[in-house]
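No value in this document is a laboratory result; all are computed from the given coordinates. Computed from a predicted model, the values in this text were never measured in an experiment. Cβ atoms are built from the backbone, for glycine too; each structure is taken alone.
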Structure P
Amino acid sequence: MEKISLFGELLYNGFVIEKCRCKSTGFWKIGYKNTLMLHLKILKKLTECLLVADICGHDLDVLCEFAQICLDNPKIGKYHAITPEIFEKMINKDASLLVHVDDKNDDKINQLIICLIDDALFYLNEKWLVNKKKIYMTMRALHNLPACYLKHGQSVNGSYRKRISKEIALAASFNTLNMDDEMRAKYKHIYECK
């Protein structure tokens, strides 16, 4: 698979999963905070791999770590319905899994994803009371960003995902339904960056 399509799809699936599971109010299921932190940390590593367009051994290490997390944590793994063939290549660090294509990477999208994940992890690490509303809003802002990397015909689970443009992904993230005024002001410099 193309590196950017593969990593983008794993990110897209992960963010959609967490947007659906995360609640802005009420009680979270026991252990959900730790599961969310673990999931976000590996999704951040996947995003950091996208900052480098070329394929390297580190990419395979991160994919292997991701696959191992899916194996060890059914609360994450069951939602990433990865075909056995691709999953085996991830676990075995099979270099044939990744093919380089250099025309789709976008540092603006990647930087925004990393900043939003860092904020969510910060909110999750609050000592007294977790700001569930902020975390939920962050998940909403994140979930469509990697959709600009999806590619029809190449999928980790054989399903169809619709690719959107980078402009639409950013506009959806900054939409008033997904970010409040404070968040939009905080990330405005990324959105307006040429």
Structure Q
Amino acid sequence: MAEILYAPSPERVVATNAWAFLYCLRMVRRISLGGWDALLAWSAQEPAAFDDAIRTFAGQSPVPSALCSKAPGRAWGLADYLLFGDLRPDDRLVVVEGAETRPFDRAADERASVLIAPARELAASAFQQPRRSQFANLRTIIATGAPMSPEARRRIYTWVKADVMLLACAGNRYWGNPLEPVLARPSSAPAFLTPRPSAHPPL
């Protein structure tokens, strides 16, 4: 059985952009999807319909320039910003690029609600962090470039915050999502609009 590090409450799940998007699809477009995996699959199978739906949901909001290329190997799109990152207009966002050895200090100093930083920097600094009131707003941590090891992920929950959503992205892969529990060893999933391999390749 997979080790669960954090399970978001039902109240937190229904407050996510992803849950709201799934609800809007069901109520407005009569498209019922069973959750995150079904949402990813629909984005790959019906990219034009998905793109139209996500833009309508966002009210044509542009992707903030600070997030234009935070997933290494590809630019973040509107779905990454809204659904995977679960970012909102009132978020205090801290984005760490390159070798910055104290990303949690920055997050604390700026009272961040979302921290995006390389997995290696997060793993190295998530150890014996003093518990601070400045982490009260920290809702999500997104590791870039690779997923974190199970040990590093456990350190986040021991030393940083016990109820933070820990996600990861690299290239066209996601680890975790805002709707489901955080696992010590999460499996990867394709990003939005990533074509699925054919089950029956041509001869």
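So if we calculate mean count of other Cβ atoms within 10 Å over residues 9-16 for every structure here (P, Q), which label has the highest result? Don't jump to the answer; show the numbers that get you there.
Numbers: P: 23.0; Q: 12.6.
The maximum falls on structure P.
Compute mean count of other Cβ atoms within 10 Å over residues 1-8 for each of P, Q and report the one that scores greatest.
On the way: P: 23.4; Q: 12.8.
Ranking P, Q on mean count of other Cβ atoms within 10 Å over residues 1-8, first place is P.
Each of P, Q could give distance in nm of label points 7 Å out along Cα→Cβ at positions 97 and 185, but the derived value 4.3 comes from P. If you line up P, Q by relative contact order in percent (Cα under 8 Å, 6 or more apart), the top spot, with the largest value, goes to P. When mean count of other Cβ atoms within 10 Å over residues 25-32 is calculated, the result is 12.4; to which of the structures P, Q does this value belong? Going label by label, the one that fits is Q.
Could you tell me which structure in P, Q was used to calculate helix-only ellipticity at 222 nm (-39500 (n - 2.57) for each DSSP H run of 4 or more, over all residues; to 500) as -8000? Working through the options, I get structure Q. Looking at volume of the Cα convex hull per residue in Å³ for structures P, Q, the greatest value goes to Q.
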